[in-house]
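What follows is a group of structures, each given as structure tokens.
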Structure I
Amino acid sequence: MSLKQTIQDDFKAALLSGDRFRGEVLNAIKSAVLYEEIASKKREAGLSDSEIENVIVREVKKRKESASIYLENNRKEAADQELKEAAIMEEYLPEKISEAELIKKIDDKIKELEVSDIKGMGKVIGALKSELGSAVDGKLLSDKVKEKLTN
């Protein structure tokens with residue numbers, strides 16, 4: 001079953017069970033996916049699961065950024081709401097790889113691409129991002145690659 005269909009089925013189940021909050025979050029995902037389909041002119045064909053994952057990653061990032069802004073302005077209730085939404089959205093993303101696994105993959109990729117200095121950082125990040133997709137946080141990946149190449 002496709003990710004889009006899973007989200008649709010879970011949306012229906014949430015509404016039928018009376019879980020209004022979860023239904024609203026899933027509706028927000030559906031809306032973001034629809035917007036992306038229209039923007040990329042793929043309304044008829046639909047987005048692939050990896051494209052939908054990218055949309056969800058973007059939405060989670062928005063929620064987390066909003067939460068941090070709310071916390072800076074002493075609005076804990078609003079921040080909690082945003083974090084709850086992000087947690088529900090993250091259920092539809094692949095499991096993140098551990099930091100230890102990431103470091104091993106970075107080391108392997110650096111050896112494979114024969115990169116020895118910071119100038120090759122983009123190559124390593126690009127290769128790992130295409131390999132791992134949304135299973136790795138871009139900022140963490142960038143920080144770890146930079147750390148490896150500067151030492």
Structure II
Amino acid sequence: MASPKPVARKNKPYPHISRLVIDNQFRIWLPDFNQLEIQLTPLPKTLYLFLLKNPEGIMFKELSQHRKELLSIYSKTGNRLNLEQMKKSINDMTDIRSNSIHEKCSRIRAAFTTRLSDSNARHYYILGERNQPKKILLPASLIFLPDNF
């Protein structure tokens with residue numbers, strides 16, 4: 001299997017944060033924090049991977065425009081075989097009238113803050129002011145995605 005490729009290449013050191021590596025099984029690793037694995041259930045992981053692929057961020061009200069891509073990611077990370085149930089989960093998450101997207105963000109944040117200090121974790125979870133794009137602050141040069149993504 002090919003090794004993960006960086007989203008962007010820069011040679012700037014970041015001493016208090018780790019590289020983030022997504023392996024070919026879509027597991028999330030922080031190799032510079034003693035090979036720490038961050039575990040997420042499939043739907044929050046889908047959102048997380050989507051935002052890693054879109055480092056400029058996205059307005060949550062526009063997330064429904066990306067349902068096809070989210071479903072594609074979910075089909076790779078999830079364990080559901082029922083396509084209709086997968087579509088329903090993605091539709092619920094992208095429905096602006098629902099609180100589902102904020103629940104997924106809270107789960108992602110908790111996955112990092114239970115393993116790291118908040119000052120370190122904030123580089124990895126989803127941030128963004130109201131009416132501004134939501135994104136992950138980790139520099140793209142520290143994000144490594146698998147070739148099959």
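Among candidates I, II, the computation of Rg and Dmax of the Cα atoms in Å, for residues 42-129 alone that gave 17.6, 49 used structure I. When helix-only ellipticity at 222 nm (-39500 (n - 2.57) for each DSSP H run of 4 or more, over all residues; to 500) is computed for each of I, II, the one that comes out at -10500 is II.
Computing Rg and Dmax of the Cα atoms in Å gives 14.9, 45 for which of I, II? If you can, show how the numbers build up before the last one.
Values: I: 18.3, 56; II: 14.9, 45.
Value 14.9, 45 for Rg and Dmax of the Cα atoms in Å corresponds to II out of I, II.
Structures I, II were shown, and distance in nm of label points 7 Å out along Cα→Cβ at positions 82 and 122 at 3.1 was computed from I.
Can you say which of I, II returns 38 when relative contact order in percent (Cα under 8 Å, 6 or more apart) is computed? This figure was derived from II.
From which structure (I, II) was distance in nm of label points 7 Å out along Cα→Cβ at positions 90 and 114 calculated, if the value obtained is 2.7? Working through the options, I get structure II.
Just so you know, all these numbers are worked out from the coordinates, no wet-lab data involved. Quantities reported herein were computed from a predicted structural model and do not represent experimental measurements. Cβ atoms are built from the backbone, for glycine too; each structure is taken alone.
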